[in-house]
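Each reported figure results from applying straightforward, stated rules to the coordinates on display, with no laboratory input. Fair warning: this is a prediction, and the values are worked out from it, not measured in the lab. Cβ atoms are built from the backbone, for glycine too; each structure is taken alone.
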Structure I
Amino acid sequence: MSLNRAQHNTNPPARHGAMRRIGLALGTLAVLALLLTAAASLYLIDYALARDSQPDDQALAHVLDQAPQAAPWVDSLRREGALHDTTITGPHGLRLHALWARAGRPTARTAIIVHGYKVQALGMMHIGYLYHHNLGFNILLPDLSAHGHSQGSHIGMGWNERFEVLRWVDEAAHLFGDSARVVLHGISMGAATVMNVAGEDCPPRVRCVVEDCGYTSVWDEFSGEARKRFGLPPFPVLYASSALTRLLHGWSFGQASSLKQVKRSRLPIFFIHGDSDDFVPSWMVHPLHEAARADKQLWITPGCAHAQSYYHYPQEYTRRVARWTGRYM
């Protein structure tokens, strides 16, 4: 009996020691997992949101290579000194830059043209050509924060930038007169931006919107890209990245929802999307179009990859935009 008691008394400490070692090992693994998740999340934020826009000459060369019909117009603007620079102070105190040009004849019709992800104002000169040369509009092409010649260290994916565009709407009245009537036209991230603007309390001078290949939300876009580029599921890295973005920059991936903004909007919206787009997948345009409550129109461009609709169908694109804006401008 005494031997049995001795054995009985020595087993519990052995078991407790083993349990402590297992607990330490599990705790160490949990800490390592948290550290790896944090490191991966910070990398994703830096990869996705760090400033990295095209140089001026590269942005313009890309446009003119795909839309050579715009080259004589660009040359004439430069020769006549008709393409101007302007700056404003943005809602977060940043100096923001834009290009602008008056129409050949006085008009109130004005297009604010918003570029895509890591592009810049000059990367939208083909759309500037459409409005200025073909339709006779005044044009204003902003560099969103962290792009082109605007200040800023991180990209807001069109969410924080919606308030910048509202400032540019006010500036359009200063540049082109109080009677200015505005269409907002954006491509890719610029399309998400103008949809986000449409969900705000826009001044009456904003008459309609053209969005070309915008995403439903940053969450939807990033989760798709994380799977495609890195093979990552949303949990845990995307959730952690979204939480860190809120902590560092004041917004989260799920909060930045163009779909929710479109549901709130009362502005007419023309939706354009290539049916071969796999960067902003073409399925995204359908819930956006369905969510719109005001006048709306949808054009799915056959055979077009991301942001290629104008380049593939310049005449049809121009005709449809002219007809759309003609209803409201």
Structure II
Amino acid sequence: MRCFVTGATGQLGSALVRELVAARHHVTALVLPDDPWAAPAFEGLAVRETAGDVRDPTSFPDETFDWVFHLAANQSFRQRDHRLQWAVNVDGVANLLAWLGEHRPSRFVHVSSLAAVGLAERLETPMDEMTPFNAEEHGLLYAMSKQAGERLVLEAASRGLPAVVANPGTVLGPWDRSGHAWRMLRPLVRRRVRAVPPGGNSLVDVRDAARGLVAMAADGRVGQRYLLTGHNLTYRHLAKRVGGIAGVTGLIITLPRWLLTVIGVTVEPLADLVGIDPPIARDEAFTGTSYLYFNASKAHRELEFRVRPLDDTIHDSLEWYAAAGFS
């Protein structure tokens, strides 16, 4: 298949490109001009690069592909990034859909987010593809942008575009050049006293998620969403698992919900005022107090989606960060 991939130099994009190349598909990657991650992301791989930006529809190639994978996104939790985030996560999707109207693929796989599915403040039945979206009532800007982009894709599918939507779990594993997941793991391996949020998350190996995306392109039902999630566990449980693999012992403190909320609300504006990155943003704090537990049985049933043991993923993640020089 001739494949077109946006966001190909990110962690999940890197895994997807490797999966496609290994299966002998022909890959063209849309890469931001002067993207510093492009060289290491594609090293040793037969990938054709084309410079472009989803915010600029004139930068898309005048070609038609069999499979198109859209992974490019702005993942910031900071309030001040909302305008840029909307331009990428919503307007960028609209630009891509307009291009696909003229260069129709046999399958379009749009990568959304668990944040676009729902949030739960209490540990309860894991959410699935039919869970009502509720992040708007909490003003979670990243979730709202991803849900809006996803809605555009599903509307296009209802009009005939052969599109499917993926909602991957929080990915762990190699190729995290942005350090996105490292922000979660670093305190668990670098501090003797480990403070964790009171909520929980659904973790998936980036390589398993990439295989799920390929399965969606081949066998996913048009107009459907698929949760590509793995292991549901509390952050306290994650701290124990990571500590056991990294050989880290010491006290684990679960921060109270009210304290984390106060920190998120007060620290981010102060950090913006002095021009530094906040240790935690408001939306990030709220998400950390929620339970992002999900049921991926639909993907298991229809796509034969499977995930590897969590300890294997944690081990490989820590090895990659060490080799990449993260500290």
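For Cα Rg over 2.2 N^0.38 Å, which of I, II scores largest?
Biggest value here belongs to I.
Looking just at relative contact order in percent (Cα under 8 Å, 6 or more apart), which of the labels I, II belongs to the structure with the highest value?
Greatest value across I, II: structure II.
For helix-only ellipticity at 222 nm (-39500 (n - 2.57) for each DSSP H run of 4 or more, over all residues; to 500), the calculated result is -14500, so let me know which of I, II that is.
Structure of origin is I.
Figure out for me which of the structures I, II the number 0.90 belongs to, where FRET efficiency 1/(1 + (r/R0)^6) of positions 123 and 315 (r between Cβ atoms, R0 = 30 Å, to 0.05) was derived from the coordinates.
It traces back to I.
When mean count of other Cβ atoms within 10 Å over residues 267-274 is calculated, the result is 13.4; to which of the structures I, II does this value belong?
The structure behind it is II.
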